1. Given structures 1, 2, which gives the highest value for percent of Cα pairs over 28 Å apart?
2. Ranked on FRET efficiency 1/(1 + (r/R0)^6) of positions 16 and 32 (r between Cβ atoms, R0 = 25 Å, to 0.05), which label among 1, 2 comes first with the largest value?
3. Work out which structure the value -21000 belongs to, where helix-only ellipticity at 222 nm (-39500 (n - 2.57) for each DSSP H run of 4 or more, over all residues; to 500) was derived from one of 1, 2.
4. log10 I(q)/I(0) by the Debye sum over Cα atoms at q = 0.28, 0.33 Å⁻¹, for residues 128-167 alone was computed and gave -0.84, -1.01; which structure, 1, 2, did it come from?
Structure 1
Amino acid sequence: MDQPAGAPAPMTRRERRRHETIDEILTLSLEVMRQEGVAGLNLSAVAKRLGVQPTTLYKYFPSLTAVYDALLQRAVDSLQHELSAAISAAPPGMAAIRAAVQSASEWASRNSELSQLLLWRPVAGYRPPLDPVAPSTALVMEMFTDALAQAADAGEISPEIVGERGAYILGVLLTGAISLQFADFGSPWSPHDFIELVPDLIDMFAAAYSPGAQPING
């Protein structure tokens, strides 16, 4: 069968095997981080779990920093997928925003190590790369700004908060709750911890920026 125009060429067996090995290395890296902490990741521990010599890993990642970079990309891509699914399944407007924020908080509780890498700076000297993750983070911002615009069109919130400022405020509310959850209670999610406050925080956001509410100086 002919390859459709514009479709990517199928991977060769060697390329597929390399892709699978990279995925396995990242999965094992998360296991090490779960046991030793995000900053405790080291290639020797990963190689031991993979059953190879540490030098073998350099065929796939030139440094430990490159592993962190790949894990960060995995975090952004995974969160983006969760948000997209939540927004698509909910009615437009504030219902979609509530669904997205709840989905993000649940994702964070299931992916503690990726969340810390994404939201904090847990590894001394490591600074996330900007270029590789920029398209994904831009798409996340676009999803929130579109949902805010739909909420404004429906008369649920004031148009003044539509745009990046509104999306950033939602992000601060969410990441603040998640950070307090991890800092005070660790990663296991509990309905009696800070994550439980997320719906209330979104209700406060909707009330603060409801049509006719006293403007909040930005």
Structure 2
Amino acid sequence: MNQKQELITLNMQNLSPGENKLSLPGEVGNIEAILHLPRENVNNIQSGPIFICCHPHPLYGGAMSNKVVHTLCRTFSKMGLPSLRFNFRGVGESKGTHDNGIGESRDLLLLCNIMKQNWPDSPLWLAGFSFGSWVAAHTAKQVGAEQLLSIAPPVKHFDFDTFDKPDCPWLILMGEEDEIVEPQSVFDWVDSQKSPPTLIKFAETGHFFHRQLVNMGQLLQQHYQNFLSDQ
């Protein structure tokens, strides 16, 4: 944890089950976020994982309201995890301007620290969709993430090989008919890795996983249930 960062304590008395809108401090100003809490007595959430998800590219309409991002947070909240989604700098009420993933990674690092300040005994799980998957992967090693989930990682547009890769379990979900991220480039990248992430392909599925979100949620619950039972 960055020792110079101010301690940010979330007031659990003012939070409720479901979605809680927050304004959290970022590097260049406040960051708009939504914290999903799974059960009424939030003070009992002590040692289970906490989950943070990053949205698609801001310059192409990406925001935390994205249906894939929303589905991920709702899914993990149903599994009992405090789950945070947020707008990158320059999106919605988040201050600043787009910084090609670099400033966004630093903001994610700050948010990870805030979540760990409030749940110090909880493992951190990170996820990202498209551009957000690069930000999450770029930051995962630094924050000691214990799970990494990437949805449609744009391996041809962003370099996934020039940063320290996390040594935690890494799951990739990829539509076989993605019209934005070339599917074969992702399959080839996975095959090229010394320790390949787990890859799950979605047949007849495009970039935004239309008509596949319910299936995605069920798959994730099944996949991660074993990890939760080990906590």
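Nothing in this text is a laboratory measurement; each read-out follows from the coordinates by a stated rule. For clarity, every value in this text was computed on a predicted model and none was experimentally measured. Cβ atoms are built from the backbone, for glycine too; each structure is taken alone.
1. When percent of Cα pairs over 28 Å apart is computed for each of 1, 2, structure 1 gives the biggest number.
2. 2
3. 1
4. Checking each candidate, the match is 1.
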